[in-house]
Structure P
Amino acid sequence: MAQEKLFQEKLEEIMQDREARFLEEEKKQKLILNKEVFSSNYLPENIYHRDKEIEDLTEHFIATRHQKYCSDLSIYGVTGSGKTLVTKLVFKTLSKDIENTYYVFVPCNEHKTPSAITRYILTQIKEDWKGRGTSDYIQQIKDVIRDKLLVLILDEIDIFLKNDKSNESLIQILSDWNNCVLIFISNDPGWHECINDHRTISRLHFTNMIFEPYDSDQIYDIIKDRSILGLAPGVITDDDLWEIAKFTAQYSGDARVAIKLLAQAALYAESDRKTNIDFDILERAINALEEDNKINFIESLPPQHRLILAAIYCVNKSLRTPDLDTIYREYTRMLIGSKIWRTLSKNTIRVYLDELETYKLIEKETGKGRGRGKGRNSTLIFPAFDTDKFEQRIISEMRRQ
């Protein structure tokens, strides 16, 4: 027993020593101190370069704090220009200590149907709500806001309207209410063209507010602030922050892209057990971003193009010869029994492959040999995108469908 006790004490001593070393190493290698500040849902205390927009929004809607109706508003601008962030913060402040005005922010990318939106509104303004469908939800909303005011912010309204043509009926209903103010947020300045009924547009009477893209100086200020809040001191230099800012300004003017690049570079540096972000790490983060954008672009392609890319992916993954004949056989196999998609001819697939090569989504390796007959090897076709991300996002969605 005494020997066992000595062994246990020795083991605990070793464990404590190793754990202390481990924790010290973890502390040294920890470059990201606060992941939250890099999240797309993070609401920073400091909003840079949007003073005018904040003032204009506050002035426009200050009357709603006193239950007074004001005109509807359409807010638009490029992705990552601060539309959602500024609107959330302004209405968060406007709603303080107010009882007779309801401010409801609806993310339409999450709630894409009239039923989902009206149910969500109801959950925000009433605790003991009931109902089984859109008409039930609408009636209860009307009952709750009777003699009160509802300020409804519909973020990414274009997604909701493009999802189904009949969705515009909800906008028509809401625009008829005298005690409902509507704010529409979109990347597309022409989102209202999705509304076919001109009477709905005439009832809205909305004014426009434009959020311009950020320039490199403005993006630098934003990511400098995030680096101070989220990273350990000395992880990134001002020169590298400027590189991110200049790249993002030329690329899109999207502040969220710059924040994502900063976070991704820090993650790469951590995984490589480095103490700071160097040029090579930054290049890796930029390349990863471009691969993400390729997948985003593939998601926007017509279904037949995505099917062809899926066939190319499957053929290459199974190590079969990725020539046109093999790819076409895989493509036709994928469509066996489909009642939705018509199988295209091989010549049409050939034309589509030329398009995909133009988009730099595939690479061709021309066969060697002379002539065009048996003496020449087949042209091989390879994917020119991140196949792991393609599997996760494109192939998995096709399987669900």
Structure Q
Amino acid sequence: MKKKILTILLVVNSILYSQQKILFDATKAETANNADWVIDSDLFNVKYSHGNITFNGNESNPQRFPTPDQSTVTSTTPEDYWTGGLSAWGIESVQQGWQVETLPIGQQITYGDSQNEQDLSNYDVFVVCEPNQLFTNDEKTALLNFVYNGGNLFMISDHNNSDRDGDGYDSVDVWNDFLNNNSTGGNPFGLQVNEDNIREASTNIAPLNNNEILHGTFGDVTSIEFYNGATFSIDQTENFSVTGLVFRDNVSTTGLDQIMVASVEYGQGKVLAVGDSSIVDDGSGDPNDHLYDGWLSDANGNHRRLIMNAMEWMLNSTNAILTNADNQNLKVYAHKNEIHINTKGNYLLKLYDLSGREILQRKTEQSQSFVLPYKGIIFYRLLQNNFLVKVGRLALTN
């Protein structure tokens, strides 16, 4: 019996979590001027001028797959194994078992195009860090459909008047054009990037104790530092799920403006919006640029915790519903060593360790939480009337 349970769990885990792929965009001048928002580049020959791209300069020209190959990354591989301002993000993603790629300069952002090997339908997360060129109408539609159908998007901006490639548009313009001028006829994320430029360290974190981004596997987020970034305003009449997570100091955390980090759910997908690219900068990359370590050095490592918690929120907290339950919105999630269950009916929760050993059974009525004296990865099965309803995994910490 134990062997059968383990086999079931490993198969489910493989279906749910293997081959999860993150795509980092490089098509919107993300390496222009003193930016290097890529995970790895072997060439430095790009030149940006008034929106035009030529190959007689010295900016990063990232390839699709990082080198050395990500199969050689181990738990102790340093971030400078690859050459890019986002290499720490890339290396840590691979260390979590995810795969990473870059969408190189000149490629197209598509969704549902079977002729495009790097169509967004082949990826789970799309990272667009400080785009400096406008998305085409087709690309906007592709992004929206990607998220609506279950894809996840990191939309990272920078401050107002930060046009790096001289085409007249900075990342504030690019994101607002995407949000406000698209095929939906509205603002589907309920977000607006403010035309401001702030330099501030904030500890004004929204009091959302069960939020997986602020209080996730990688730790609690307690502060954020912007070194010239933009804030957001939100409109919950456009999207009821849009939530401010980090606010400027001395601003109400129940407000709708002056937000430094926000999250959104749209359709089946998730979005994290960050107003400053400096928080994901790891301080290494293009040798022709002057980069800074915002990943670990700034805010005492809180930036890393924020981004990696968000990755977990997008990927590993998306658990499979296997049958029609009374409440399709039921959730099972963990905060440290506390397990939370949100339901509206009667269920049986079964927990298993990595060996397939059952470590707990618990009947649930309505929403509840409890502490499990266990640390590490566990699997769960949720049953209703002896039918398997949902399976997934949880990461428990102290």
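Read the figures in this text as sums done on the coordinates, not as results from a lab. Model, not experiment: these values are computed from the prediction. Cβ atoms are built from the backbone, for glycine too; each structure is taken alone.
Comparing distance in nm of label points 7 Å out along Cα→Cβ at positions 187 and 259 across structures P, Q, the highest figure comes from P. When FRET efficiency 1/(1 + (r/R0)^6) of positions 51 and 171 (r between Cβ atoms, R0 = 30 Å, to 0.05) is computed across structures P, Q, the figure 1.00 traces back to Q.
Determine which structure produced the value -16500 for helix-only ellipticity at 222 nm (-39500 (n - 2.57) for each DSSP H run of 4 or more, over all residues; to 500), calculated from the coordinates; the candidates are P, Q. It traces back to P. A value of 32.2 was derived for mean projected area of the Cα convex hull in nm²; which structure in P, Q was it taken from? It traces back to P.
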